[in-house]
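Here, each number is a calculation from the coordinates, and none is a lab measurement. What you see is a predicted model, and the numbers here were worked out from it, not measured in a lab. Cβ atoms are built from the backbone, for glycine too; each structure is taken alone.
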Structure 1
Amino acid sequence: MSDTSKPWNSPMPEPQFDLMRRILSAPSPVGLEGAMTYGVLKPHFESFAPAEWKLQQFMGHAGVVLDTHPGRDDLFKVMIIGHADKIRMQVRSIGDDGKIWINTDAFLPNVLIGHEVTLFSEDPGAQGSYRRIDGGTVEALGAIHFSDPAQRSGEKGIKKEQIYLDLQIHGENKKQQVENLGVRPGDSIIFNRPIRHGFSPDTFYGAYLDNGLGCFVTAEVARLIAEAGGTEQVRVLFTIASYEEIGRFGSRVMAGEMRPDAIIAVDVNHDYVAAPGIGDRRMQPLEMGKGFTMSVGAIASEQLNRIIETTARVQDIPMQRDIVGPDTGTDGMAGVLAAVDCVATSIGFPIRNMHTISETGYTKDVLAAIHAITHTVQALDALPDPHREFRDNHPRLDQAGALEHQGSEKPETADK
C-alpha cells in the first residue's frame, strides 16, 4: 500500500484541522453541550449524511446520534461514541471584594492560575438566553509577596478553596458590580484557549482535547463511511454523548435507548513516556506519535479487539495496546453500565498534559484512529453473520496450546 493511500502517514489537511479546531472550540461544559452537538456537529453531519440516515435527539441531554439504518433492529448495531462535555469550573460564591470564588471540578488547582477564561451566565431577564464574560483570569494567591515561604519553595501547594475568578473589579460596591452582571452560583467557566499548531511537526495544543477529539474522530468516520457508500449488514450509530466527565451518564442512556451490539468508545489517552514522575509505576509505554491506542482488559471484547488489530495490521495503521485494568475509564463502559449485552472496546490517542490548558496531541495519531475505526466498521460489514461471529467465538483458554522456549534471536519483523 503506497503512502498516498495512507492518510495517517501524511500531515492533516488544513480544512480538516480547521474542522477539528471548530469542534474543540465549541463551548460545551458539562450540562451545556449543545454548542458542540447542535452548533457544530449537527450541521456537519447534515452536510454529508445520505437522505436515509437519521439524526436522533434526546430530551434529558444534548447528545445526538446519527443513525445509518433507522428502525433496522435486525442489523448488527455498532455505536461509535465521543463525548462532547468538557470539564468546567463553576461559580461558588461572590465575595464583598468582587472576587468570584469558584469550584475547580476535575482540574488541579495549580494548573489554573493566571489563565484567561470565559464565564457563561444565564440572562436573569430572559431565561434560556446566555451571555459570556471574557477577560477574567483564574487566581489564588495574588502576588508572590503575599504567599508564605512554603508556597514560594514549592513545599506547600494551592488548595482548591483558594481559587477565584478575577474580573478586575474595583471601586465602590464591588460585589454589587458582579451581581449586576447577572453572575450567579452555578455559572459555568471554561478556558479560553482554542487549539493551534505546535512547534514540532504535526503536533497541536490547546484546551479540551478531552474529548472534542473523540467527537471529531466519530464525525470523520461517519463522513468516510458515507463517502464509501454506507454499510449493508451493519447499522452504525455515530454517537456524541454528554455527561462523561461526571460518570459516563450520557452514553449509558444512549446505550440503553439504542441497545447496540457493539460499542467503540473514542477518547483521549495518556502519553506515559512523556508523563513526568511516573517512571516507577512501570506503565505501558504509550507514546504520542506511535499511533492510536486500543484498550485491553476490563470489559474490552477480545473478539472485537482481534478484528481491530487485524484490520490495523492489514492496513499498516500504527497501533498501541493500552492496559486498562478493571475500567476503561471511557464511554466504552456504557453497555455494561446500561445492562445491555454488547461487545465493547475503547480507541484513543496519547496526549500530554490532560485536563490542563495545554493539552498536546499528534495529528497522525488522530488520523490513524479515524481510519482504523472506518476499516473496522467495513470489516464487520463484510462478515457473513456479525451476530453469530461474536456469539460463537468467545476465546477458550482451556484450548490453549503449550508454548516452548523460542530462543534469543530477534525476529526480523520486530522493528517493523
Structure 2
Amino acid sequence: MRRTVTEGHGPVRYGPPLPDDGLPPPPELTEVLARAAGRAAADPVGGAPALLDAARGYWDRRGLPTGPGRVAAAPGAPPLLLALTAALGGDVLVPRPCAAWWAPYARLLGRPVFHVPTPAESGGVPDPYALLETVRRVRAEGGDPRLLVLSVADDPTGTVAPPELLHETVEAAAGAGLHLAADETWRDTLHGPHATVLLSPAEMLPERVTVVTDLAGALLPPGWPAAVARFPAGAAGDALHARVLDVLTALGARVTAPVTAAAAYALAEPAPVTAHRAAAVRLHARVAAAAHAVVTGAGALSRPPRAGRHLYADLSPLREALAAWGVGDAQELEDFLTGRLGVPVPGGHRFGDDLATPRVRLSTGPLLGASEERRAACLTAPDPLELPEPQRALNDLKTVFDDLRDAQRWEPHR
C-alpha cells in the first residue's frame, strides 16, 4: 500500500523553507546590523517607527500609497499570516499548489483550508471560476470562507500571474466577500522586469487586500527574519490592523533591534542594496533557465520560471522510468532526487499538491556551490555557469534527468 504519511517527513516540522539565495549580504548591510548589535532595548510589537516609515516608502515607490497606521512588522511573514488569519476568522482558501508555509498556520488555529486549482499558464492565483465554485460548495456544506491567500509572483512555481487573470480572480473574490492576503515576497525578483508585468491585488481592490512581504525574498538573508504587512485604508482596515497587533502581542512577535536597523536600511533601497539585489536576480534567473532546460529536455513538464529562485517540475511523463526506481509518489520522488542530487528537493505534497502526482520544487541556491566564497564568486562572474560548482551541479541534474528520459524510452509500455 502506498504511504500517505511518512515517518520522519511531517508536513510542518520538515516543510521546506523559503528558497535561500545562498549569497552573502552586501557589506554595507552587514555593517548596519553590526552597528545596531549593542541595542539592548526591545522594539515595540508591530515594528519600530523607523522600520514602518521605511516600509511605507517602499510601497509608495511601487504605486501603493500607504498612510500612517497601516503597516505592521514581524519576525518573518508566518507570524503576520497567522495573526491575519486569527483576526479575520473563518475558513481559508489557497491555490494549489501554494507556498508550503501558508496552510499550516490556518490549521494551527483550527481553521479549514481549501485548495483551489490554478490555471495552466501560472501558479499562485486560483482560477476565478474554480474559486467561485469552491466558495459555493464550502458555504453549501456549512463552511465560512473569509480569507483567500495568493501570490502574483509565486513560490513554488516561479511564475507570475498575468494581469488579466489576476483581475478576474480579484473580482471573483470581491463578489464572494473574501478578504485577500497578497504574499508579495517575490515581487522584486522578476527575471525579466521589462518583459513581465506584475500588478498587486492591492492596486485592484485596495479596500479588501492586505499585502505581506517577507524581506528574505529580495532584501535580507533568511537568518535575519523580518516581514512587513500593509493594511487597507478605512475603518475596516484600522480594525483589522488593531486585531493583528493584538495577536502579535500575544505571540511576543517582535523584530529584534539589529534586524530592525538592517530591514529599515534595506527597505529604503540604497544603491548597495539595489545593486546586490539586481545581481542576485540575474544570477538566479540564469541558473533557473538552465535547470528548466534540463528538466524539460528530459521530458518532464515545467512552466518557465519568471521570478524567484525556484521552478516546479511535474515528472508524470516519466512515471514508468520512476517506477523502475521504486518511485510512485511525490514523497518517494523527493527522497529519490534528494539522494541522487545531494540537495533538498521537496515534493509537491509539501505545497498542497496531490501526493500521488510526482512533482517537485527545484531551487537554484543549492546549485551555486557548497561554500559562501564559491557562491559569492558566482555573483560577480561574467558567466557563472562556467564556474566549476554550478557547472558540476547542473551536470549532475542533467545526468539524473537524462537517465530517467532514457529509461522511459526503453521501458516497455503497459
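Below are the figures for this structure:
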quantity	calculated
Computed 18.5 for mean projected area of the Cα convex hull in nm², for residues 119-334 alone - originating structure among 1, 2	1
Value 4.5, calculated as distance in nm of label points 7 Å out along Cα→Cβ at positions 183 and 287, assigned to which of 1, 2	1
Origin of the derived value 4.2 (distance in nm of label points 7 Å out along Cα→Cβ at positions 103 and 303; candidates 1, 2)	1
Label whose coordinates, when Rg/Rh (Cα atoms, Kirkwood Rh) is calculated, return 1.01 (choices 1, 2)	1
Entry that produces -7500 once helix-only ellipticity at 222 nm (-39500 (n - 2.57) for each DSSP H run of 4 or more, over all residues; to 500) is calculated, selected from 1, 2	1
